[in-house]
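Multiple structures are listed underneath, in structure tokens.
The numbers here are math on the coordinates, done by the rules we state, and not lab data. This structure is a prediction, so every number in the text was calculated from the model and none was measured. Cβ atoms are built from the backbone, for glycine too; each structure is taken alone.
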Structure I
Amino acid sequence: DKVDHFLTHRFLGLPIFLGIMALVFFLTFAIGDWLKGYFELVLEMFSGSAGDFLSGLHVNAMLQSLILDGVISGVGGILTFLPNIFILFLALAILEDSGYMSRVAFVMDDIMNKLGLSGRAFLPLLLGFGCSVPAVMASRTLEDPKDRFKTILVTPFMSCSARLPIYVLFSSMFFGKNAMLVCYSMYLLGILVAIATAFILSRIDGSKVSHSLLIELPEYKSPNARTIAIYVWQKIKDYLTKAGTVIFIASVIMWGILNFGPTGYVTDITQSFGSLIGKMAVPLFEPAGLGYWQIIVALISGIAAKEVVVSSCSVLFGIQNITTSHGMNTMAATLATMGFGAANAYALMVFCLLYIPCTATIATMHRELHSWKATFGIILYQLLAAWVMSALVYHLILLF
């Protein structure tokens with residue numbers, strides 16, 4: 001009861017929650033990046049050995065490129081973020097199992113009501129920090145169809161774990177010691193955009209919350225190691241499964257788009273189908289600081305799974321082991337020659353935060369809403385929000 005006096009306090013509860021989440025992201029970076037360094041060394045050694053092995057067998061140059069640049073560089077780069085993902089889910093599991101997350105839902109209920117959302121909508125939004133698919137599915141607990149639609153609309157604005165590799169890569173490259181703060185700002189920005197969207201919608205449709213939140217506040221307890229292990233393993237397994245399926249396929253497809261053009265197999269990436277697609281969209285993305293065809297193609301590939309943006313950048317810029325310090329330095333230098341700086345990097349992270357969710361989330365949205373019209377309406381709104389916010393932050397950063 002003494003602890004709850006502070007953690008569920010009307011005014012102190014929310015700042016304490018934000019402080020705890022800031023600590024979680026500090027640990028995600030401080031410990032996660034230290035462990036990631038070892039993963040990067042293993043990837044470098046494996047990539048070098050594989051290259052030597054293929055060269056020794058005199059394997060065709062095109063097949064070598066597919067294996068090294070497409071598969072190993074694409075999928076391997078994603079696997080190096082495993083420590084960051086592990087630390088994040090471990091911290092969330094401890095908070096959940098200790099009984100604290102129920103207090104957060106209680107604290108957020110009054111705020112959610114003022115925004116025109118049911119207090120029950122907090123659970124889907126909270127799940128959205130892990131993965132948008134179960135988060136959207138959790139919206140079915142809301143009885144009011146308007147509540148459900150608004151919750152499904154704003155849930156993808158919560159930064160799922162798939163976006164973390166993008167934040168880590170670009171914040172580390174362009175913001176150095178402030179990388180953790182930049183990443184944390186992405187999570188806060190997603191929450192703010194979700195709040196603003198829900199508030200505006202509630203004013204437009206004039207809806208008021210008719211259902212109050214009824215929730216049990218369990219006793220605080222020491223987190224159970226077995227429960228946490230099962231939770232974290234399930235999340236890590238999902239991440240690894242995605243790396244072995246969706247990301248693998250997307251990396252191969254991306255390699256094909258970048259190595260084939262109207263004339264067939266090409267060694268010059270500027271003659272590829274990917275280059276043609278990206279260059280057509282450059283004028284549209286230029287006001288948002290993203291007018292580079294390579295970045296545009298990477299964003300398109302991210303619709304399959306957000307982590308693919310990182311592996312696509314590796315393939316697009318021809319940088320193996322892009323997540324290592326050498327790879328990031330090479331990438332940053334390459335981008336600098338194109339005029340891509342910190343403002344562009346932040347705009348890119350904002351766009352990745354807000355634009356179209358992955359295909360699995362889109363399919364889940366349709367299944368829950370039973371309407372392609374509503375689903376495409378949400379997608380268009382998210383694209384518009386991503387473009388507007390990216391353009392806004394890009395030009396604001398340039399001013400300062």
Structure II
Amino acid sequence: MTNPTYLDCNATTPLAPEVREEMMRFFDVEFGNPGSRTHAYGTRAKVAVNEARRHIARVVDAQPEDVIFTSGATESNNIAIFGLAHHGRKKGLTHIVTTQIEHKAVLEPCQRLGEDGFEVTVVAPNEQGWVEPAAIAAAIRPETLLVSVMQVNNETGVVQPVAQIAEALAWHACYFHVDAAQGFGKELDGLRSPRIDLISISGHKVYAPKGVGALIMKRRRGTRPPLRPIMVGGGQEAGLRSGTLPAPLIAALGKAAEVALRDHGARRKACEEFKARALAALEPFDIQLNGDPARTLPSTLNFSIPAIDSEALMVALKEVIAVSNGSACTSNSYELSHVLLAMGLSEERASGALRLSWCHMTPEPDWSAVAAGIRQML
């Protein structure tokens with residue numbers, strides 16, 4: 001039995017060949033600890049880590065020393081949000097603004113702070129799945145500490161107007177955090193705004209391994225956001241993230257960032273062409289697109305088919321394509337997508353939503369078999 005075609009790249013991506021090669025070199029040959037100062041193994045590992053910082057920083061127009069390595073975007077989000085809490089309390093800045101369509105790795109830390117004395121304003125998206133910059137600006141108060149808005153929604157693929165939101169925040173001193181797990185290296189311009197203070201990224205969404213990510217802390221007038229570590233015990237990563245640096249994973253993430261910048265145009269073109277073929281195959285079924293098609297990444301398609309339940313459809317198609325109907329982080333206990341419901345979709349339409357997500361390495365699925373599986377459900 002052959003494997004189905006993998007169409008769940010928003011959940012995790014395959015390793016790019018160049019990334020795998022770089023990672024294995026630091027597992028097998030250059031296995032030194034970057035913190036070892038007394039021998040060449042440690043020196044070479046430290047050079048690789050610093051080189052990775054440089055490649056990651058280039059993607060978002062930051063400085064290499066602004067890159068703090070973590071285990072992934074979830075940890076980066078937690079450091080960004082909880083790390084500002086002490087400063088906020090000290091300064092009387094106890095208001096946070098976020099959105100209804102954020103990943104749970106942002107919503108739950110904000111909720112935790114809401115239970116601990118902060119006030120959290122959660123802004124709704126429009127029916128096309130993106131948050132209006134004016135709505136964010138209207139939620140700001142004098143006591144606002146932090147605004148957190150994702151770059152690309154993981155369920156719909158809709159690109160959020162983070163550069164325009166950054167412009168709308170120019171008059172206020174609040175910190176602006178962007179969860180860029182889904183868009184880093186794929187959508188370049190938005191993250192380059194100098195008004196964005198904090199950016200979270202994850203390796204396994206950009207063809208690097210699981211278990212590595214980064215928090216990028218851009219300087220504003222020469223000063224970094226006043227983060228306090230949420231984990232201590234060694235002082236690595238500017239005192240913000242203690243623990244031995246996983247040089248093989250970091251070198252792999254650095255290579256992934258380098259290649260993402262180098263091959264951005266070709267990758268985007270391949271994904272656009274794949275999307276056109278997917279839409280052509282699905283056209284006979286009068287699909288309902290969930291999310292503004294003009295603002296959606298070329299590698300994501302979220303749609304509903306009237307009268308078809310997505311769980312049943314995934315079972316019907318499991319031998320042909322491997323797909324999802326939402327975030328992998330909440331799939332253990334299936335519930336209707338909080339993102340689609342926040343957009344104002346009916347429960348029936350949300351229950352029928354299916355997400356296809358692919359990349360430049362995705363082989364062509366058997367679209368005729370996909371169509372046949374859908375017909376059986378009608």
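So Rg and Dmax of the Cα atoms in Å, for residues 12-99 alone, computed for just one structure, reads 17.5, 51; which one of I, II is that? Value 17.5, 51 for Rg and Dmax of the Cα atoms in Å, for residues 12-99 alone corresponds to II out of I, II. Here helix-only ellipticity at 222 nm (-39500 (n - 2.57) for each DSSP H run of 4 or more, over all residues; to 500) was calculated and came to -23000; which of the structures I, II was it taken from? Of the structures listed, the value fits I. Set I, II, criterion Kirkwood radius over Cα pairs in Å: the highest-scoring structure is I.
Given a computed value of 0.9 for distance in nm of label points 7 Å out along Cα→Cβ at positions 156 and 292, which structure among I, II does it belong to? Display every interim value, and only then the final one.
Numbers: I: 2.5; II: 0.9.
Among I, II, the structure yielding 0.9 for distance in nm of label points 7 Å out along Cα→Cβ at positions 156 and 292 is II.
Taking relative contact order in percent (Cα under 8 Å, 6 or more apart) as the measure, the highest value among I, II is held by II. Calculating mean count of other Cβ atoms within 10 Å over residues 228-235 for structures I, II picks out I as the one with the greatest value. When volume of the Cα convex hull per residue in Å³, for residues 132-339 alone is calculated for each of structures I, II, structure I comes out greatest.
With FRET efficiency 1/(1 + (r/R0)^6) of positions 140 and 220 (r between Cβ atoms, R0 = 30 Å, to 0.05) coming out at 0.95, pick the structure among I, II it was computed from. Please list the in-between numbers first.
Details: I: 0.50; II: 0.95.
Answer for the origin of the read-out: II.
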